[in-house]
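Next come the structures, one after another.
Where a number appears in this text, it was derived from the coordinates with a stated rule and is not lab data. Not measured: the values here are computed from a predicted model. Cβ atoms are built from the backbone, for glycine too; each structure is taken alone.
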Structure 1
Amino acid sequence: MKLDIFEYVYNKGLPGEWRVEECRLSQTNLIVGKNATGKSRILRAIHTLSELLSESGSLAPRPKSYEWRLLFDIDRHEEKTEYILKIEKGLVTQEKLIIYSESDEPLLDRDESGEGKIFAKKIKQKIDFQTDKTELAVVKRRDSIQHPFLENLYQWSSSLRFYEFGTQLGKNLMARIPSAMELLKNKTDFKDSDFVVGIFVIGKEERGDEFINAILSDMREIGYKLSKIGTKVPSLINPDISVVDSPDNLPQFLYIQEEDLTSVTEQSEMSQGMFRALSLFIQINYSLLASKPSCIVIDDIGEGLDYQRSSSIIKLLIDKAKTGLIQLIMTTNDEFIMNGVPLEYWSLIERTPGSAKLHNIYNSREKIEEFKFIGLNNFDLFTSEFLLQKEGDEEAA
């Protein structure tokens, strides 16, 4: 599934109300905006819903109100899907799922009482159901025989990955590697970027050289000439333990071998920018090779990297999205990143009191095409606010 339209409202009707107006997304998206315009908040709203849809379906105590409306695959009529969820003080007040190839009638519809109707495939009719007010029906009613239409939404949410590039991405953590791979899989959260060491070990075990070579290739593509990557016990713990002698009962972390160096570089010795790139490539390549990826969401992409590497990582990620295997949604306010990403991938945030509206090729194509003929670089579109100017404005770009 590809997320095409996203709407979100927080604390509707209250002084703290904040909403994302109809946000149209492409296969590749770069959301740009000044600080405090809502870039990260938009991504977290998407990620939060994916967590709700992919976990137990039970709501943690939430004192505020939240509303989501998502439309998937709008250009593919046979798969066009709409999902609506409203939560008020930790209780579901509305939940609705429509797949337009079936009909314009909801396949699942429930109200604030928890009562609702859901289509049962085997008997070809809707049946009544009751779900706890603190639970999502699309999760609790999953049944691949009677309600197979719920599976695509679950797969989208469970395979979505969210990375905050400006954070540690696991750099400050080690992992104990049990000899039984199943034990490691059971304790590894594949959606948590801090589990990068465990994800690397599992990927290496499952996919072997294919996985390792994909990571090395990506790192070389952005200027890090690596010949090897693996795990080892940190020298700080026991300097006498070599790369190949790491015992099972000691924590391990990542190391790399650069082509022009004779000794390995341990995780703690890597620059923050290098490790962020390494961690991201480990986790994205595992997702691509070992699962069915849906959406890669990255906040502050390129943070901590120089111009050449930040530009290269963006190009590489866009190439991955072009395969159609993933949808890519990124944010930045970095000049280098903006200049390296074609304007057709941009969504520029217009921040007004209590809301955020995204301007892109879907609602501002003529202005974007007009700007291209001016001859300025992409960053000037951001600083001049050319895209946000209304017709008749005297201010020039």
Structure 2
Amino acid sequence: MKKKQIEIDTRYPSIDDLRKKAKKRIPKFAFEYLDGGCNEDVNLHKNTSEIRAVELLPQYLSKHTGSSMQTELFGHTYDAPFGIAPVGLQGLMWPNSPEILAKSAFEHNIPFILSTVTTSSIERIAEITEGRAWFQLYHPAENSLRDDILKRCDESGYDTLVILCDVPTFGFRPRDIRNGLAMPPKMSIKNILQILGKPKWALNTLKYGQPNFETLKPYMPKNLDLKQLGKFMDQTFSGRLNEEKIKPIRDLWKGKLVLKGVANELDAERAIKLGLDGIIVSNHGGRQLDAGESTIKPLTRIAEKYSKDIKIMMDSGLRSGPDIARTMASGAEFTFMGRSFMYGAAALGKKGGDHTISLLKTELQQVMEQICCENVKDFPNHLILKK
């Protein structure tokens, strides 16, 4: 595949610029669903601020032959050490955004993770990415549904399955409750007026259709109203993951198996004992437990203890190339971002994925050159250790 060229819209040279543009282009209820955390947003902000407390050492007189972002993960060499994290209800925030981002990820040779509860199907994303996407599974209450979803992933060519452990309950999100986006959701007069004020979003929604849980459509009764949809979702997913639920998935799934939502050493150790191939240290972007740690703290401890035993990745709180560098220096072998890419898609539509990936690649390359880091595995050698 021909290497994708770096293409940056100079009007939006940061993720924060994309965030501001996205806020202007989409209804308030959709933006707040994307942008917010849980409770008082303490961990949402702590995630980023504590990543940015990490410092790297510049080296200017050392011999340097160039820097490469290429990263080997699960037998595939990606062009950068970051990918697109799973995000639910993507089409609500910007119509057709899962397809936009999956296409950009494929063309830039980085991984895209499809969520069970987003607005595109397993088969459609496999078509766009030639089967090279990853799939994130919300654990179903019924084994038959679990097995059928895994069968569809296998037949579509997915080779990496991500199972989610940090949603034993849905986070308490005051904005979503006020906006009627809790389960069951409702569409108020206020939300309808917000839609009328965002004509591009509304026209694109008309073009691509009302967002639905496309992967789950075969299992859903037809013509559900919103209240019935909420009841269906509550009955379909069992929430809490445990070792007894993971073991049969490990037996069934012959590809790579990754546990997402790890936030402590004990769960990392359990993942290793269960024969998983990787973990993603994550707190769901600060959307589940406001009283917990930021992700960078457990990442550092887990990487120090288990880096030789399992692939260790991280999401939650990263917003820039320097953030990726800080996280890699702290022990992550790969990183993922969700909000950053959704800001890009909401701000720039079809061009949003290419722009966001190009921006992050450019920023990360600049950091690598500054600190004289020739490859991503060398990042920990440039970490300034705090006394």
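The greatest value of relative contact order in percent (Cα under 8 Å, 6 or more apart) among structures 1, 2 is that of 2. For volume of the Cα convex hull per residue in Å³, the highest value in the series 1, 2 is held by structure 1. Give the label, chosen from 1, 2, of the structure having the highest value of mean count of other Cβ atoms within 10 Å over residues 34-41. Comparing 1, 2, the top value of mean count of other Cβ atoms within 10 Å over residues 34-41 belongs to 2. Taking -13000 as the value of helix-only ellipticity at 222 nm (-39500 (n - 2.57) for each DSSP H run of 4 or more, over all residues; to 500) derived from one of the structures shown (1, 2), identify that structure. It traces back to 2. A value of 3.5 was derived for distance in nm of label points 7 Å out along Cα→Cβ at positions 82 and 322; which structure in 1, 2 was it taken from? For distance in nm of label points 7 Å out along Cα→Cβ at positions 82 and 322, the value 3.5 is produced by structure 1.
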